[in-house]
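In what follows, structures are represented as structure tokens.
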Structure I
Amino acid sequence: MQLWIYVLHIARPSARIEFSGQEQKVLGKHFEYLRTLVEKDVVVLAGPTETKSYGIVIFRAENEQSAMAIMREDPVVASGVMPAELHPFHASLVHNNIAELCVRAE
């Protein structure tokens, strides 16, 4: 398995402030899609930047064709709400407690 990353961009700039009702529905499907892939040990890490200007998904796939399919099946990509770009990814350094570090303090 190889690591891949796709970068999601907001198609409609004003969506950074407020998503439409339809966009919110698609975002819910996007979250469920990624959660399912986390449970299947495909997605390693995913989330938006604090400014919501873009998001990333780091995941595992056998090859570029499989990686492209995973990205294209993401509801926000398939619907055009967020165009995405795919890149091979190599994790040079990984903290032992990455999950603990990534938990957002509320």
Structure II
Amino acid sequence: MQIRQAQLPDAPGIAALLQGIGWFKAYENRTPEQNAEAVRALLAGAEAAPERSLLLDAATEAARQRGCSRIWLVNNRERPSYARGFYPQQGWTEQAEMARFVLPLNT
């Protein structure tokens, strides 16, 4: 599977996703076009400052607003972002003391 970076034309779909999952209050009470415009602004900002992740910032802020004590993400060690050390550069630490197990159900 190849994952590409989000682009400005993706904004309506991303906005619909963010509104649909219900994790971001900012997307709950606005029109789809208002949400798409907000996502376009985030994508434009990400293009201007690629060393930062506005999505991570938004997810972290949402977790703080909900009183969470930690936030967790999964990054494949074979991905370029892992090799570049992207997440440690954002202040994240790899949780060495835990193991994540997966049981494939389709084999």
Structure III
Amino acid sequence: MSEPDAGFAGVFSGAALGRVLAYDSAVHAVMPVGPYWYLGVLGTRPEQTGRGWGRAVMAEGLRRAAADGLPAVLETSKPANVEFYERAGWRVVGVAASPVPTWVMQQGPAAGS
């Protein structure tokens, strides 16, 4: 993820497109520089929480990033998730305050770079 995706115009229009592009631009502005593995969607259905599925998917992404010698990066807009990820060894490396508060987190080589 190095530049906002103008391809959103094929999916969104009008005000929705403006909101999506604003969010995409804000998040890109606080992403780490350099190569990394982006763990795009980590989630668990509410009825499946606490069973270790999310951690298993996260562990596989981290394993693959480590095999490539790269950090792993994710983003979350849920404050409770920040604490969850910090307990799992992630560090906040960027925060986009607007249009939606979003924390960019990294685990692995050179966090904060």
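Just so you know, all these numbers are worked out from the coordinates, no wet-lab data involved. Small disclaimer: the values here were computed from a predicted structure and weren't measured. Cβ atoms are built from the backbone, for glycine too; each structure is taken alone.
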Checklist entry - Which of the displayed structures (I, II, III) returns the greatest value of relative contact order in percent (Cα under 8 Å, 6 or more apart) on calculation? => result I
Item to check | Comparison of I, II, III by distance in nm of label points 7 Å out along Cα→Cβ at positions 18 and 34 - largest value held by | outcome: III
Next on the checklist: Say we calculate Cα Rg over 2.2 N^0.38 Å for every structure; which of I, II, III gives the highest result?
Outcome noted: II
